[in-house]
Structure I
């Protein structure tokens, strides 16, 4: 067997081992046996929180309350089995409804199912290429701006339902404004009383009893009042008394391209929100560390499974995950118990759930929006730097005005630009003074009059190189320039190319350029871009600066002695 064959076989084995690492592990199930009672209690507690949210997000997405409930059951269980976190609770979320509403409006429920299936396979691909590791590069201002923008959109989405009116525009802000105008003309006091009452009860009781989930009791009370007083408010309507049979979506292969971009948007959001949620869950617990790539794989499986049962695309839910951790959940058993509890509701109590007013669910989401926005965190980011404040504001505004993926991309681009600007400002060039103690008086005179040495410090890349290398190229009245590069910690093609231009400019004016301290990892770039060719001699590259200074001294000494 040749070396190439052994290498290829090793790569195949490594790839198979990596793929196997994305699948359920024995350690997942051993963790469930450590304290099952605590996980069961946590799972039931989360179910009380998840039930009204699943119904509300299903309605808000345009797919209906039943689709939201199916998603919480199916996606929650599948993500618990295949996901990369022991603590995550997955299901329909507010952020996802923002993406799904225009998809449902354009393609219908069948189109949404196709988008969810494609998004699941995109998440599989992201897991296979280890894309989960890149989550650490998303800056905090982007995350905060993204969350603020989502909160604003979800709040605006609830205005028509909360007021018992409707807006005609496809634009969420315009539709909310139209609903307010319609309410002023024809008030629906029953709807606003239910939605406002539910939101107020949740927010008030959460302050008084922060450890107890208040959404379900508030919705139950509102439903009883609406039923027994005969309030004229729209209810959820009939729900199925079981899960629908799984079925493959009919994919229109001829027009499949029109679903690709929506699927990418859904997959990007699912990846971003799930990995952010997993990071938050790790921070809330002791000794937990999620596997980001396995989490992407698990969310892909959850979205494919949810689509097969007619559910909406899902992702990890930060609020429900936080409830799980605070309630004592420490293994995947709590998420499975949550899904099982919701399945019991579907099988046993669907006829009673159908009486819940839509305005009550709007109240739940309004309270959720208020709890999503952490004013202290926003204030801290706004006060950090002007750049961070700008990224937060732009990301939030783009989320409201455009879409979530555009907002995140805009935030990342601006953050990257600001980071590059800051890096370029950290780059500098400092003159190196010659120590008289190291040289005779005549040598020191020659060096001071005819040689100048500079230490390049920091990154040498396109954002910084031109600024200070142009300054060096304007040097005159010297015979030798020494460039010390040992502190150049990063280099790109632009920086190397500009360095080469600087050397050529000086050499063309008769100034000899010496390089010292070139790092081994930078030598290949210099050779490929011809930086060394611009030197008057191959011997003008030195390992250490003292060697370059000694050589420069010999050059000017020989010039002085030449008649």
Structure II
């Protein structure tokens, strides 16, 4: 069936937008497809009805332990099946989820748990050799607002704690559910080196998910295989929430392993593979050696990041999907805000980062039915620029956050006077609404899909006796998409040892934040603004030139 015919079927099924919570959307899906698979793992499969009942049991247990409507529950967990049930349970109980990046350690984790005002925490005990409970015990004295901690192994006990009273209270909260209420506070890096909690509502993430379903022209029963963590909007909105609209299933993996991903795609008849460029490159490399049965694969979604040359041709030649997808967005836009449509030719796929998602019932009528639209502005004067002129990309629409949790100053700085979100990305918007990224004004970068704030790394060397200035910039990396480059202006004649600097980073930061490169600069070589501030985007260009042979 051609893509537009699939969209026609979707539009017939959803003629009017219904404002729901994410658990309410699960309930609508369960009404239609109770016996269809929703979560598929090698161990077992859970259908829609089972996940619905499971989430209700967990929600009642949380209420029995005193969870109030509107309170915040932190969820520190990899892509276990329980993650999905707990996510819907928190929504069902009328609470707000704080999905935690499970790579955070020590004070990084403590900051998110404290700043988010989490009243409860649900965490895995161990993952990939790390003891999460031991880590939590070390920071627990600094977290007086957390009343209860539940472990993954304790979910059954949590369920057993439910009472008739908590069941009755749950029913009352479900009846009063408000889709315009906050569903999530997702933490992303801020301009001061501290993470910012992006506030998203149920309605925002569901609109974002549905717009991806329309752009991708989903068929019923789509099976999405991925290893991106569901604490991130990519795995959450683009995968978990998207399948709810078509009675589809997710096949979530705990960690990325290319050979196992390909095995799972064949074993579970995945119809879509979702990956970031680093993962896609490894999938192609592995498939060249082992082969790949692509008879069930309809779509390859390779996220719109920094891609190695020729990757789209390699996807087509090695993985043989019928269609290819990509998108561009950020946590602040709930998920991807642009996307190619599967009818696009290769020129658009290779030279742009997609276009505004197609109009749909999820969009804003005043924006032509779009969930998000972009324009460019002059980064200094903030004046609007004409089509095809490079400037800072700004975005507006019903999927765009209204701000950061308890960060009024950073919220104000993130928006123009007329309410458009400043992305910090440089780019162009064509007359036919295609967006092309050309650079970055803001300092953050993504390593293996994870956001990194350079200041958090730089602060480690503020008092280093051999360092006058430490600056970190993101540079392209063939596997990670981007990685860090630590740029050092030394103090005195003794140059600090690069390996020792990286060891300091490794000891104090999550793995994805540790830079790959160390370069040394004279103070006069650091590009500055007229007010004496380092121009990171110019420094990044210098760094790329110097390490071009490595990347």
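No lab work stands behind these numbers, since they all come straight from the coordinates. Here the structure is a predicted model, which means the values were calculated and not measured. Cβ atoms are built from the backbone, for glycine too; each structure is taken alone.
Look at mean count of other Cβ atoms within 10 Å over residues 290-297 for each of I, II: the largest one is in I. For the read-out Cα extents along the principal axes in Å, for residues 106-257 alone, a value of 55, 39, 36 was computed from one structure; give its label from I, II. Source structure for this number: I. Structures compared: I, II; top value of distance in nm of label points 7 Å out along Cα→Cβ at positions 82 and 330, i.e. the largest, recorded for II. Looking across I, II, the calculation of distance in nm of label points 7 Å out along Cα→Cβ at positions 178 and 474 that yields 6.0 traces back to I. Name the one structure among I, II that helix-only ellipticity at 222 nm (-39500 (n - 2.57) for each DSSP H run of 4 or more, over all residues; to 500) of -22500 was derived from. Here the read-out was taken from I. Have a look at I, II and say which one yields 11 for relative contact order in percent (Cα under 8 Å, 6 or more apart), as calculated. Going label by label, the one that fits is II.
Looking across I, II, the calculation of Cα Rg over 2.2 N^0.38 Å that yields 1.29 traces back to I.
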